[in-house]
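Next up, some structures in C-alpha cells.
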Structure P
Amino acid sequence: MVHVRIGGRRPGKVAMRTGEKRKLVAAIAVNALVIVLEVWAVGVGVAEHGLAGNFVYYTQCSNLFGAIACAACLVGEVRELRGGRGIGRGVRLLKYAASCCLLMTLVVVVAVLAPMLEYIGRPGYYLMFVEGARPVTHFAAPLLVGASYAIFEAERPMSVKGSLVGVVPTLAYAAVAYPCNIARLWDGPYPFLQVWNMPVWAALLWFVALLVLAFALCQVIRLAANALGR
C-alpha cells in the first residue's frame, strides 16, 4: 500500500477508489453466498449418502473444493478491504481450478447424466436440477464460482500452459475412482466409471473423452477470465 505525506501530517494510506471498493464488496458477498449454499448442500448430501458415500461423487468433491476456494478468497478480500495485502496468486489459481471442476460437473450433468436418465424413461433433468441440493451443486454453484472468479479474482492473461492446473483435480479424482472401480471397491458412482461393466476400448474412450472435455472447459474459464479479469 502506498503512503503519502500531506503538509506536516503523518503518512497515511491512500484511500481505495470507490469502484474498486464496490467490486471488492461484491466479490466478498458472492463468495460468502457460495459458502453458505455449499455448507447447506454438503449437509444435505451427507444426510442422503453418509459421510464416506457423499464424497465418492465428483460433484460433491468439486463443490467442497469450490467452498474451500471461496473461503480462501473471502479471507483475502476482507483483509484487502481493511487495507491489507489481499489474495495471492496461489489462491487465485485455487479458485480457477475449482471453477473448472464445477463447470465440468454442470456440463456432464447436462450432456451425459440427465440424458442417460431420460433415455431409460426417468425424468433426468428434473432429478438432476430440482431434487435435493442439486439446484446448488449442479447449477448455482458452478455458475456463481465460475462467474465470480472471471469477474473478481482472475489475473489476465492466463496462458494455455498455465490453464493445465485446472485439469489436475479431475485427474486426481480419476486416479482414485478408476482403480477403485477396477478393484470393485466402488460402483461408479457414474455409469462411465463402471469399467468392469464395459469393454476396455469403451472405458478408454470414456477416459479420453472426459479428459478432453476437462481441458476444453479449462479454456472456457481461461478465456472468460482473460476477457473479464483484472
Structure Q
Amino acid sequence: MICLVKEIPKLSLPLAEVVKINCNYNSYRDVALFWLQNDSQAVISMLDGNMVVYNKHADIEELREFISVISPQSVFSDAETMKALFGEDFHKVYVMKSEGSFSCDCNSHTLNSSEIYKLLDVNGLEMPPYEHFAVDFCHRLNGGALKYFAIKDLCAAVGISDGNTALVNGIASHKKGMGRVALCGLLSQYNITSLAVCEKQIMPFYLKNKFSLDYTAGYWRKNP
C-alpha cells in the first residue's frame, strides 16, 4: 500500500533519485509531498508536480496505478523502473559518477539568480520559467542545500547535495574550456561522491573529467 507520510527513512545511496528526494525533504518538507510503499519498497516525492521515485522492490502495478491517479507533470527514476512503468514512452538520460577530488584555480564570482539563470539558459538545458528558478535557487542556496560556481559571461554550474552525495543540477559554458572550469569549481566545494545526469551527447565531457557511467535513468513528461 502506498501511504502519504510526513517523514521518510534515511537514504544514503549515491543515486540521483535518492539525492533529489532527500534534497526535496531537507528543503521543502513542509510543502512537498512524500509517499512510502509498504516497508519502503518505494520512496516517492513530488514538488511542483515533478515526481521522483526510488524503487527498492516496488509493486510496479500499484505504483503505475498510483501515478495514474496522482497525475504528476513528470516522473524521474532509474531506467528499469521507468521501462516497467511506461514501456518505451520515456526519455533516457545517463547518470555519471565520480569519486575523485576536484580543484580549481579560479574563484567564483558572486552573481544573483538572474545572472546565473542567463548563463544556464542555453541550448541543451531545460530551464523552468525564471520566476520558479529564482525562488527555488534562493531558497536552496540560503538553506545551504545548493552551491554554485560562476564566472560572469563565461560559465556557471549549480549543484545540490543531501550531505552524502553531490548532484550537478546544471552546467553551461560560453567559451571553450570553461565547462571544465565550472565543473571543477563547483565540485571543489564538496568532498563527497559526485553525480551528474546528462544526455548521451554530453557523456564524453564527463568521461574526460573523472566521471564514469554509473547507470541509466529516465524522465517521463505529461503531454501538454
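Just so it is clear, none of the values below were taken in a lab; they were calculated from the coordinates. It should be emphasised that the depicted structure is a prediction, and the values quoted were computed from it without experimental measurement. Cβ atoms are built from the backbone, for glycine too; each structure is taken alone.
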Which one of P, Q has P(r) over Cα pairs in 10 Å bins from 0, in percent, as calculated from the coordinates, equal to 8, 29, 32, 18, 8, 4, 2, 0, 0? P
Once Rg/Rh (Cα atoms, Kirkwood Rh), for residues 27-146 alone is calculated for all of P, Q, which comes out largest? P
Top of P, Q by relative contact order in percent (Cα under 8 Å, 6 or more apart), largest first: Q
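A value of 5.4 was derived for distance in nm of label points 7 Å out along Cα→Cβ at positions 83 and 131; which structure in P, Q was it taken from?
Values: P: 5.4; Q: 4.1.
Value 5.4 for distance in nm of label points 7 Å out along Cα→Cβ at positions 83 and 131 corresponds to P out of P, Q.
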Suppose you compute helix-only ellipticity at 222 nm (-39500 (n - 2.57) for each DSSP H run of 4 or more, over all residues; to 500) for every structure in P, Q: which one lands on -9000? Q
